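Only the coordinates and a few stated rules stand behind these numbers; no lab work does. As the structure is a prediction and not an experimental result, all values here were calculated from the model.
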Structure 1
Amino acid sequence: MPTWRLRDFRYDDLDRAIQLWDQDRSADEPPAVFPVSEVMAAARGDGPAVVAVVGDDMVGMAVAQAQGERAWITLVALAGTWRNRGIGSALIAGLERRLRAQGARRIGALLAPGATGTTALENSGYQAHAGLIFYEKVEHLGASDAGLLAELGGRVLPQGLWGSLAGMEREKEAIERRIVLPLAEPALADRYGVAPPKAVILFGPPGTGKTSFAKAVASRLEWPFVELFPSRLASEGAGGLAASLRDTFAELAELETVLLFIDEVEEIAGVRSGLAVDPGHGVTNELLKLIPGFRDHDDRLLICATNSVRSLDPAFLRPGRFDYVIPVGPPDPVARAAIWQRYLGPVADGIELDPLVAASEMFTPADIEFAARKGAQAAFEREVVERRGTPAGTQDYLAAIADTRPTLTDQALSEFKEDIEHYVRM
């Protein structure tokens with residue numbers, strides 16, 4: 001039987017340390033008190049951090065953080081085949097020696113009951129304190145995350161986007177109940193056995209507001225928003241689209257909280273032909289492998305949007321990868337009235353809404369916004385020439401509607417209704 005030895009953590013141990021962290025955690029174990037990004041930052045800093053190795057293989061690791069006389073053990077991880085061999089106690093003893101050298105005199109640990117390290121701590125003379133409650137409040141974007149978020153092209157969106165979504169009440173209600181509320185109130189959701197969603201698909205005709213809904217969810221949750229553009233990944237990645245996907249998801253893993261949005265996801269998750277020469281085969285495979293890892297972490301949500309849900313690979317649509325598949329359809333008359341009201345702005349009181357709503361039956365919210373701008377522009381140009389002080393009127397907007405080609409078609413609506421019957425999961 002090979003023997004193990006202890007040594008200090010080295011920078012090139014990082015990948016193996018993260019793999020050990022992932023292997024050590026069971027599926028039903030509560031979230032770790034100290035997230036992996038914080039633990040690894042401590043290991044690369046003043047830690048201290050100790051690893052157990054057998055040859056070149058890492059079989060155990062322990063990390064601590066010290067603040068004056070107080071220190072916290074933030075990680076004890078062991079490879080499954082090397083448990084109950086005294087490695088955990090040895091790792092803790094190694095941390096204690098290094099912590100005492102830094103001046104620490106009180107060493108504590110916060111672990112879930114039965115988590116790796118509990119037995120080693122008890123064997124090392126640590127006393128458990130029952131009856132304590134752990135409280136925590138997390139700011140979703142720390143200083144270390146801000147730079148990474150900027151590199152990824154992400155941002156924290158302004159509050160209030162949810163309230164500004166005019167109309168579309170059916171979609172708002174579904175997204176509110178299924179997505180927003182379980183994530184906004186995780187403790188209440190847990191009490192009722194509701195698992196917050198980790199990944200969802202929004203589908204519907206172009207221009208119906210799928211991107212706006214994704215941004216509004218991020219705004220409502222106050223989570224950083226990152227949009228992944230498949231076309232941009234393909235042009236920027238030196239190793240191809242699959243490699244770019246891997247690199248991007250690896251960077252995202254360093255953010256504590258994120259809403260990742262992928263629009264037109266069919267570009268990287270289309271139906272595979274089954275042929276080895278299919279260029280999209282490897283990309284779809286890579287994305288299918290990356291989603292489960294993304295789902296393993298709390299405070300992360302993946303929203304994918306598509307105009308053609310039927311073009312997505314069947315494996316991509318499996319329940320194990322996406323919790324909900326939600327339709328975002330064209331606005332009904334009530335929604336169109338609300339959208340017109342919003343985009344007409346200060347002149348809305350002088351406009352007859354009913355004719356505009358009726359004339360824009362095949363319009364998406366984006367079409368209505370365009371027609372509203374077009375009508376206002378026409379009235380503005382007329383005023384520049386005539387100078388009569390006449391505001392934009394109903395006829396200006398009806399003329400704009402007549403001059404605007406609607407996004408929706410009878411065929412698109414027919415296909416959308418079929419997709420609702422076959423693909424909706426909510």
Structure 2
Amino acid sequence: MNVNAIREQFPILHQHINEHPLVYLDSAASSQKPRSVIDAMKKYYESDNANVHRGVHTLGSRATDAYEGAREKIRAFLNAKSVQEIIYTRGTTTALNLVAASYARAVCGEGDEIVITPMEHHSNLIPWQQAAKATGAVLKYIPLQADGTITLEDAQRTITDRTKIVSIVHVSNVLGVINPVKEIAAVAHRYGAVMVVDGAQSTPHMKVDVQDLDCDFFAFSGHKMCGPTGIGVLYGKKELLEKMEPIEFGGEMIDFVDLYESTWKELPWKFEGGTPIIAGAVGLGAAIDFLQEVGLDAIEAHEHKLASYAYERLSAIAGTTIYGPGPRERAGLITFNIEDVHPHDVATVLDTKGIAIRAGHHCAQPLMRWLNVSATARASFYVYNTEEDVDRLADALHQTKEFFGHAIG
């Protein structure tokens with residue numbers, strides 16, 4: 001994989017921040033976009049802009065073809081059986097809320113169980129809290145090991161014949177943990193429960209095959225995988241989606257409307273009320289083209305190499321704590337703290353050197369409490385990052401530690 005050639009395709013990377021070349025290490029929050037994605041959306045707005053599924057004129061037909069063509073790309077990308085299983089949403093958050101508001105509230109009752117983990121992003125935690133409150137279900141947590149991983153044995157002990165839903169993040173946005181969702185799905189199915197996977201941090205970085213995982217629902221966002229903001233996907237098994245009721249009502253999603261009763265379109269459109277995110281779908285389709293051209297296996301290997309190198313470099317900085325498993329068991333991010341330096345201060349100093357990282361609780365406050373910290377710093381890597389980026393990060397962290405060490409002294 002030619003990283004320098006790939007970097008040339010990302011216009012935003014070729015700038016200086018605070019008089020330093022930009023080093024962007026915040027792709028777990030949102031990735032940058034290649035020229036092909038930007039151009040695809042620009043072409044749609046300049047040449048094909050029209051609403052979909054409504055008009056018979058040429059622009060409407062071209063817009064519909066682009067919108068539905070992107071859906072087929074997504075189906076193939078995930079290896080779903082049918083485009084009817086691909087629901088456009090605003091992102092992972094909306095997709096998970098759809099399952100929690102429609103499916104969970106239909107199947108859960110008093111004393112039933114919803115099983116998640118303490119490492120979940122708020123988007124895969126709060127919807128289940130609300131579903132449990134609305135239905136009388138019990139929210140249960142698979143415990144974490146000392147390094148932040150979960151074991152299949154603990155999952156088996158937590159999931160019972162009262163469990164209706166198991167919802168787990170594929171890759172933790174804080175710990176870099178890659179969870180055994182395929183094996184946990186098999187456990188869930190033995191007890192008659194469905195498996196929901198938050199794929200926001202896995203889909204951009206590794207091959208995802210929903211049939212191989214045998215998950216029942218899978219959610220991800222476009223903006224973390226070189227696509228635009230405001231577009232995401234819920235994959236669901238057709239037989240489950242057909243039984244679910246929509247939670248948004250209006251145009252586009254209806255079949256027949258009378259004064260007192262209405263019926264819905266078939267899948268996937270019954271869940272896509274209103275004018276959809278057409279340009280976003282076009283951009284997401286272009287992003288999938290880009291990722292497949294590079295190759296997901298190559299991307300995963302590249303990120304693993306960078307994360308291992310970063311783990312080595314940051315571990316050598318005295319007073320640095322790295323959270324999560326060792327370099328062989330983690331995805332392409334490093335979450336850390338420097339002793340006696342608040343992560344916001346770390347991020348602020350790094351920004352003065354042109355280095356962008358994330359600092360805060362990363363929308364995972366229960367996990368922060370489990371780690372016994374209020375916040376952490378996080379460097380996350382993607383297809384356009386290099387070992388030179390890691391070196392600049394490590395050197396800047398040395399300088400940051402020295403600066404605050406002198407200030408404290």
**Fill in**
Value 70, 44, 30 of Cα extents along the principal axes in Å, for residues 79-318 alone was derived from the coordinates of, among 1, 2, structure 2
**Message:** If relative contact order in percent (Cα under 8 Å, 6 or more apart) is calculated from each of 1, 2, which structure is the one that comes out at 22?
**Reply:** 2
**Asked** Once percent of Cα pairs over 26 Å apart is calculated for every structure in 1, 2, which label goes with the largest value?
**Response** 1
